[in-house]
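Undergrad: Below you'll find the structures, each written out as structure tokens.
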Structure 1
Amino acid sequence: MKLDVSSELSSIKGIGEKTKQNFNLFGIFNVMDLLLHFPRSYENISKPKQISEAVDNEKILIHVQVIDICRDVRTQNNKVITTIVFSDGETEFKAKWFNQPYMKNKFEIDKEITLLGMVKLYRNEKILSNPVEVIKESISSKKINSIYPLRSGITNGIISKSINTILETTIIAENLPKWLIDKYKLCSLNDAIKDIHNPTSSAGLIAAKRRLKFQELFTYSLKVLMLKDYINKDNNGISFFIAKEMQELKENLPFLLTGAQSRVVREILLDQKKKVSMNRLVQGDVGSGKTMVAIISMFNVVKNGYQAALMAPTEILAFQHLEEVTKVLKNFDLRIAILSGSLTAKEKKLVKERLKLGEIDILIGTHAMLEDNVEFSNLGMVVTDEQHRFGVMQRSKLFNKGNNVDILVMTATPIPRTLALYLYGDLEVSIIDELPPGRQKIDTSYINKNQKSKAYLFALEEIRKGHQVYIVCPLVEESEELSITSVEENYKVLKEEYFKDYTVEILHGKMPPKVKNDIMNRFKAEEIKVLISTTVIEVGVNVPNASLMIIENAERFGLAQLHQLRGRVGRGSSKSYCILLADIKSTVTKKRMEIMQKSNDGFYISEEDLKIRGSGEIFGYRQSGEDGFILSDIVQDVNILKIANQEAKALLKSNLQEDIRVKDEIMNKIQRSSKYICFN
């Protein structure tokens, strides 16, 4: 049976209702979603071994029979260890999984399977650590095994088998012009999809990734450039006069604007006076005062008789904006409201009714504002905070809620100037490159992770002075294979060994919004002394009493993200610090940590990061790319982005019938998909 990319998962042989539900929880709903669920890493292992042939820390492929399924054991630090006994025909041995109790449900006594796992020597006994099941058929046909991102209920074997079923019966049609493929010697889209899932050589895998990254960045560039054309086409925007109350507002501000803030405000007000819609990006370092610029801009629009909207990526940040906007504009009798997921149905209904009737001047909210039933009476301006968290289509959807409205997008992510032109090709760019007076310089240092106790003892000193501490970890659950510190594991250890006399909480993205908001509000109220968190706290949260940021496994983060995280402290009057705990095994890692130590300039840091970050290991752990991209990393792949952007411009200008057809096909597909790699 030939499958269509829009076919439901249940049409794939071997996927029943329960597996389909598990895939759905993973965000995989159809054939295309599954084909775009790319491996996170690869293992270049060609043939099975016996356990007796393996050495410590060697990854092996092994044919086994299930002998016994043991009872789970819970360790002193509350880790669940699942153990199964296997035989490879010669030797019986144990395999262990850490905090994965569901794994024992995947095996049956006497069943024969093939496993891929790391051999660990423990008390002279060889143990297979966290192995995954591998399909036998895939081993004989290729030397490189694909390892997929997993979650409970979905195994590597299920994903691999399902994808192979699709690829056996499906030919993916080419959707780039032949001249473009020939110019850059790209492999076909069909070969790229097959080789990224089932590579037979490292050269084939490199070619597949190159093609798919080009596809993704080309489509992204096309979308951004077409949005710019759409906004500028017949653009009879609103011409706003400068409100007479503007001087009064400036006199009521809590502090004088910096020179950089004043310059950007002037650029925005000049845009607002024009009869074309403003489409501007404001880049500003952490704490540079972007929100104040947005407040002044929205105030001018409201005083012209229009409504303004401010969209934030999280509820925590939306409520923080509500608090700040209300405080700054308290003397001007404006009607300010919030729309977010945590409101009751009755509260949401009331806000929407008032908004449609023109009884709200400024609406602040999350992506809940994008819903079709959110209607403005007279929208004049849209502000989106942390632009990289919202896709191009989301920006377009807000724009269409009014009639040629002004758009202002803000980001504290320090994007290199050389990159911003390509990433935000539809926007004019303003930069706030000056911090307000009183902002603390954050003293940054790095230490090897095996000396982390020094950082925790310093944290105790800060707490005893009355301050608060952030500790950031890269994962929610511990990865035994990658040896990355987890939030949950760190919480247990630190609570017992260092901070037993203080209130400690954990915060991560898997928590319900209501719980996250409650924890952050308690931290802001100084009820919590130590907050152990993932990067969910990187955007916008303002806690003036927090004086220390400790970042675990700092080598796993991009420098721009480290700088963002560091900016959560230094917001009060006290001296503030950032300690980077890193596994310093290379000169590159050391150099990156030194850059963070010597500079607090986000733009300098992002430019340096762009210079030193390599293309990464083909057979290794891959960090996720920029939000919205499946495969591409805008820093690592900047050269591909530049070429893709250049060719997208050429395609838009082309009058060739074939090019027009290709452009229309791509745009039709991405209107129906949030992904930038899409196909027939």
Structure 2
Amino acid sequence: MQRAHDPSGRLRFGVFEVDLRAGELTKRGLRIRLQEQPFQVLAMLLEKPGELVTREELQKKLWGQTVVDFDHGLNKAINKIREALGDSAENPRFVETVARRGYRFLADATPIDDEDLVPASESHRIGLTGVGPPPKRARRTGAWIGFGLALALAASLSWILHTRSQSSPRIRSLAVLPLESLSGDASQDYFADGMTDALIADLGQISALRVISRTSVMTYKRVRKPLPEIARELNVDAVVEGTVMRSGERVRITAQLIQVPDEKHLWAHSYEGDLQDTLALQNNVARAIAGEIRVTLNPQEEAALKESKTVNTEAYEAYLKGRYFWNKRTGEGLKKAVDYFDRAIATDPAFARAYSGLADSYALMGDWEYGILSPRDAFPRAKAAATKALALDDKLSEAHTSLAFILDLYEWGWASAEKEYQRALALNPGYATAHHWYAWHLIVMGRNGEGIAELTKAESLDPLSLIISADLADALCIAHRYDESVEQSQKTIVMDPYFAVAHYQLGQALERKRKHDEAIAEFRRAIELSGGNTTFESNLANAYAVSGRKEEAMKIVKDLESRQSRDSSTGSNIALIYVGLGDNARAMIWLNKAYQARFNPSILLRPVFDPLRSDPRFQDLLSRIGLPSRDPVTKQTAQAGK
């Protein structure tokens, strides 16, 4: 076991480095927060690795004569050290407990000579004026205490990497793991999350690179898992790790690119600038990563990554909070998101991204899954916001996607929606939501194969997204591929047994396979988990009807009719029940009411409406909506997948 005698105070063990003088612990060049007392305990253990450090020694040196809460304090300090190192008491790699006596540091602690580090003047700082050497003032003063070593380590990594073989790593997919906030304030999480979102969006513009979407990567926030395991779960070649530090009006982003599964460090750097230059900092990080993995950029992608914009700091902060709550995908979260986007717009009326966020919020508020606003109230507001965003910046993929979604669901402007989706995907091929919503457009147009392909693409970009996984099961059911639909729903339920939509989709496929009791159980579970979703209730009633339990079906349909309001678009759900009851005339009455309320016509694609497809009244309804007429399902098709 090597003794840790190092006059410079720098030690290395495993992927960790410690600066005893500065009181800093880093992992792969990124600083890890460790409070003063746990750090002092770690320092004592590092003084003599492999040897027992008794509890008495620790008490005498660090706690003095104070004995109050010593045991609790020491135990807490050891737990903090293990948490920082990703260690465990049961199978220790670094800190071993010697029962009733003390602790032993197990790993070699190797001194780091000054020659191991490239001089700090070789690192770069990105700010308003671009690239230049850092100022000569002390690096561990003021708000930026603790970043000097990270910069030196980043420079060291850059120097080492540029002297290695120049062969291009084969990286065609990556995940940006949630950037860690170094503020120490949980209320500032929205800022680090916003930086993560922006970096994903910037990299997602590169068509040659598959970048995992936000929904999937955020599941790893504060989760300690080996990088190879994360990469395997997300099916990527590399990951980006990093930190964000905000102090007043200054921001620093530190990032590193790691190739997996061998955890080869390819690149690391720190970028610093004013808060208003945050977008430029994000572009710099994305451009550096693209350069390191040597993907080929087309002129549009190159121009997008070079584009440097400044933002009003107050408006940008409100925007980040809006996106933070929008991403929660809850009714309350969407309401808060609208408030923050409105605040951003009031502060900076020319801030296009805030209008795009507002459009996304209203679009979801009017959809059946949330039902916060009626379509008549929600979609015109969404369209106005999306149109304004595009008037300010026609290159926003999110705004084109929102406008397309609105044209599809509310205006039934199918040709215009198609153009907007294609424009959105051209601007950002890695935007999973655009692939997701475009898939539904294609399916509504009768292009099931293309739609399923788009959903599969969306799933590859966002493999842990529950709604994309569940919607793929829905699309397979619409295509009468019932066995595959069941399998896909079961996969979603494994990811989250409490996701109501997955149980609903499973119920649909089971009903088509005439497994009525199982379907009814899944619909009931979906209703229970959702708190009484109308769509799930209507499917339960339909299952009751087709399985011969017509009284139970009638009870539900009467209840839904009594709750139906003049502006509600849920008439299609009531129609679905009457189809199950064999009352096609009543079904058409309710479908025409839904038509007047501008319902989401994708419900008509479900196999439960197959008995109506040969009805001239149904064909006329499809014509009025502008949907292609579908031939009645033949017996052979109906039996497929059973």
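Read-outs: derived from the displayed coordinates by stated rules, not from any lab. Everything quoted here is computed from the prediction, not taken from an experiment. Cβ atoms are built from the backbone, for glycine too; each structure is taken alone.
Undergrad: Looking at structures 1, 2, which one was volume of the Cα convex hull per residue in Å³, for residues 318-445 alone calculated from, given that it came out as 158? Let's see the in-between values first.
TA: Details: 1: 158; 2: 91.
Structure of origin is 1.
Undergrad: Let me ask something else about it. For structures 1, 2, which has the highest computed value of relative contact order in percent (Cα under 8 Å, 6 or more apart)?
TA: 1
Undergrad: One of 1, 2 was used to calculate P(r) over Cα pairs in 10 Å bins from 0, in percent, giving 3, 13, 22, 25, 21, 11, 4, 1, 0; which?
TA: Details: 1: 3, 13, 22, 25, 21, 11, 4, 1, 0; 2: 3, 14, 22, 21, 16, 12, 7, 3, 1, 0.
The read-out was computed on structure 1.
Undergrad: For distance in nm of label points 7 Å out along Cα→Cβ at positions 62 and 174, the calculated result is 4.7, so let me know which of 1, 2 that is.
TA: Numbers: 1: 4.7; 2: 3.8.
Value 4.7 for distance in nm of label points 7 Å out along Cα→Cβ at positions 62 and 174 corresponds to 1 out of 1, 2.
Undergrad: Here's something else I'd like to know. A value of -11500 was computed for helix-only ellipticity at 222 nm (-39500 (n - 2.57) for each DSSP H run of 4 or more, over all residues; to 500); which of 1, 2 is the source structure?
TA: Working: 1: -11500; 2: -16500.
Derived from the structure labelled 1.
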